[in-house]
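As structure tokens, here come the structures.
A short reminder: the numbers here are calculations on the coordinates, not readings from a lab. Computed from a predicted model, the values in this text were never measured in an experiment. Cβ atoms are built from the backbone, for glycine too; each structure is taken alone.
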Structure I
Amino acid sequence: MDEKIPYLQEALTQMGHTVTAMPGDAIDAVALDGAGALFVRTRTLCNAALLDGTDVRFIGTATIGYDHIDADYCRRAGIEWVSAPGCNADAVLQYVQSSIYSWLKDKKTDISALAIGIVGVGRIGSRVERWARSQGMTVLLNDPPRQAAGEPGFVSLDEIARVCDIVTFHPTLSLSGPFRSYHLLDSAFLAKINRRALLINASRGAVADNNALYDAVVGNSLLDVALDVWENEPKISQELLERAFIATPHVAGYSAKGKLNASQMMLQAFAQYTSYKAELPHIELPPPANNNIEASTLADALLKIYSPLSDTAKLKSSPSMFEWLRNNYELRREPSEFIVHIDGKPVVL
């Protein structure tokens, strides 16, 4: 298993399994000798090159995304696999909120005066939608699969580009087909933006054409980008990195609760696969060291809990350390874990 999946090794051991933990990029066919199950993150490509000739018949990826899993190969090889959909949705919402509030901090603009476009309205996008509406924002939604299923209330990408001050991308990555999301954020989309705007990508790097993004931010001084995911990670574009308002090493979902949720989902799925009947090991997070937050506004409270600008400074100062910063990230805590008072009054986040 990937050694950077927290809480999981001890729980699997308590269930009676022998577990070997190692860096995700060190997992190879030799390491899998004798293993019947594999637990990974996005850096381990689960395909024929890795799995042919091994005894692995179960894969658990402790991530929302699963484009590192060759699903067709697994089906042919009789390998069952599961992901952890929604495990870190609240953490990504926190990242989007803090990115927006960081951007607004020196703009002197009321958030309720802004329009936000949400591209991909699944577990994460729907959370962003609820929060944005609660703040009085004008909300435009784009989700072709849901629209094709007959659901109302969606608009085109062109309209979002023309109207919205903030656009945040949350689709799954699809390289082809009717709902292709590869390079969804491209030069054609960027050309339609003619106002002060913030573009956020916390989905998958290839959803945004990074070369087009770089050209856009160079040519449009009003355009800002917040990028947590990049094409060609960890060898990211240093030119785009330098131009980005917020730049983080693929950690938008890296909260302690999000990781805990993923590990619990892996345990439950593996218990079902192995017909494990006993009570599952219990994993519990301790409260944050200082869980009291005093602030004057909601924005100040959320930024006291987490500001992506500190992660941005670390990555910009050491871009070659992208993978190290990601693998050694201090898991942040989510707003719901704090006792928050705004102007002395308790507030539930």
Structure II
Amino acid sequence: MDTPTRIDQVIPSIVEKDAVSNHTFTIQRLLREMGFESEIYVDVIGPGCEARVQELPELEKFNDGKRFLIYQYSIGSRAANYFMAAKGSKIVDYHNIAPSQFFTRWLPSLAAESVLGRSQMLPLSKVSFAAVADSGYNAEELRQNGFRNVGILPIMIDPGNLSAVPRPGLLSSLKEQKGTKWLFVGQLAPHKAQHNLLKAFYCYLKAYDTEAHLYIVGREMGSLYKEALLQFTDQIGIADSVTFTGGITNEELVAYYKGCDVFVSASEHEGFCVPLIEAMHHEIPVVAYGQAAVPETVADAGVVLSDNDPYEMAAAVHCLLGDKNLREELVARGKINAAGFEIKRTEEKFKEMIKSFLTEE
């Protein structure tokens, strides 16, 4: 086909302060900078995003085939059907779909969307001439489901999460607080396994530091799981040592990164895990359970555990923080690792990929 004048995106849902949503908005900006017309077509539009996107049925307005379409793929949705039916050359940008078993008990509707999403993978491969994925882990899943021309494009990390000025009062209060400060950043969701994180923190409190505090940053994905987490902290007697912040501003997030001592993740399924890179950028050492794409994202810049045993995780945090040389080495490696995902580098890689796709199709 002739070089298109427009490259549009389709995404199931879009909300503020969401990694995939931010990635999508960044791609739109880059496409416009490259001289393309570019709109984002969305099925479920979150508050504050209405003026920046188009409703999904509007996709058909430019249905003449003289364009590229990019599908931001992370869940099952009728948006995939619109994307597959539309005319144009198609590319899938895959961000991983957490398996349905994580959600069956807590969010049955999301479990159903997960099942739908995986059922749509093979049909998407048949209509798309290329795909990109956040990680090698995600790329391999695409290849196993019929995609043949697969590249790797790390997710565009929100610069505000890296460069915002930390909220002064919050940062100073964290710095003044006694005890070790654990941090985890991510949605309250079963596959993020905050329940296992609480177990590990309990072990740390009892064995190493009775004044330690755990900060769990992120909005909830459904109320049932959050309520269970709150009840669990009460039952095991650590409610006073755990803070659930909910959704916060960039300035508050940076304050937590700069004010805490260690980033600890017990997550059981990640297609990339942006907060790991954000933590490294802010020079906070990382201890993480090495499932899915986590070992790839962390590389040699953190402590990656092969087991999610809470005693082992607590001991790993204790050993890391008690060894100044190890801590400094991992912080230095983390800075190098995080630099590889700087937004300018990722933006340039995206532009190069688009140019190569234009010559291929």
Structure III
Amino acid sequence: MKQYRFALIGCGRISKNHIAAAIANRDIMKLAAVCDPVTERAEKKAADLFAGTGEKPAVYADYHKMLQEMDLDCCAIATESGYHARIALDCIRAGKHTLVEKPMALSTADAEQMIREAKEHGVTLGVCHQNRFNAPIRQLHKALENGRFGKLVSGSARILWNRTMPYYEQAPWRGTWAQDGGTLMNQCIHGIDLLQWSLGGEPDTVMAMTGNYLRKIEAEDFGAILIRFKNGAVGMVEGTACIYPKNLEETLSVSGATGTAVIGGLAVNRVETWNFSAPAAQDAEVAKLAGTDPKDVYGSGHNALYRNFITAADTRTEPLVSGAEGIKGMKIILAAYKSQKTGLPVKFDGLEFSTLDMTHDDVKVE
């Protein structure tokens, strides 16, 4: 496999995980450029990469100029959420494989366009749902693939975290409908992705109640979602930024006729329950997973996600979290927003909605 030349666009809070992934995967990738309108941030990330690899990437403030001047294979996008779609489309149209942070977009139309144009331009599109690569989550999905749960009945995702006003004031785009959404879109989307992936990935109907209780932001700081999947299973989401005084847990549970599993801890890194009607060799593997919380809630899944993405680009196959996969969690949240606005259940198929639709009254609230 050749060494793929990457650019990182956006050098804010999450970018440290992209730098760590570039260092961990330097046998198959080279971070050739970093870009941020605040050049001091880009320079800092360039220095971090140099400390890890001995190589310093080019630094840009304008990604358009970077795309014109640099010889690149791939672009990773880690900007504010509201810019993901526009920048991704520019990278795709420039013929670059594109890996975008969650959420991939803030509207169904933008996400669908990204998927469509990536196919048209023959490039790989991936989305950063790195928790799919957590060791306990991989074991959970192996059990699902092997049918150990039997008929799926239900699952839940609980994201009980704390985000105080200084968090939102540090970056005023957070919590806005134009650039972010609320806790469901920002903090809970990873858990929602894991829930839909575990329960079959084909939602039918979404209902939600959300609200703004403690944080002075436009969007919600608490949300509850009920999802009926086409296979009959029911998913439940509880997501909040209001837990006192600090993050409490992120937990995924799955229950079926012949099995129940719960993966918890601060960021779905600990096996808390593992009960099945029949033993399997896999159980010994699970028993070896002590499960520890990561230093921060991002974990280290970006390392494996990057390797998976690069391998997919090289072999012209789909990455584990393709655009078609990445849209699902985002679309569930947009359906939840529409349900909150209308007071009605929302059909998943054919949904057309945007976070910006929450700012006007063309949808009647009952």
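Quick one: Rg and Dmax of the Cα atoms in Å, for residues 142-237 alone came out at 15.5, 47 when computed from one of I, II, III, so which one is it? Kindly include the intermediate steps, with their values, before the conclusion.
Details: I: 13.3, 40; II: 18.1, 54; III: 15.5, 47.
The read-out comes from structure III.
Taking distance in nm of label points 7 Å out along Cα→Cβ at positions 38 and 310 from the coordinates of each of I, II, III, which one would give 4.6? Intermediate values should be presented prior to the final figure.
Working: I: 3.6; II: 4.6; III: 2.8.
Considering all the candidates, the number was obtained from II.
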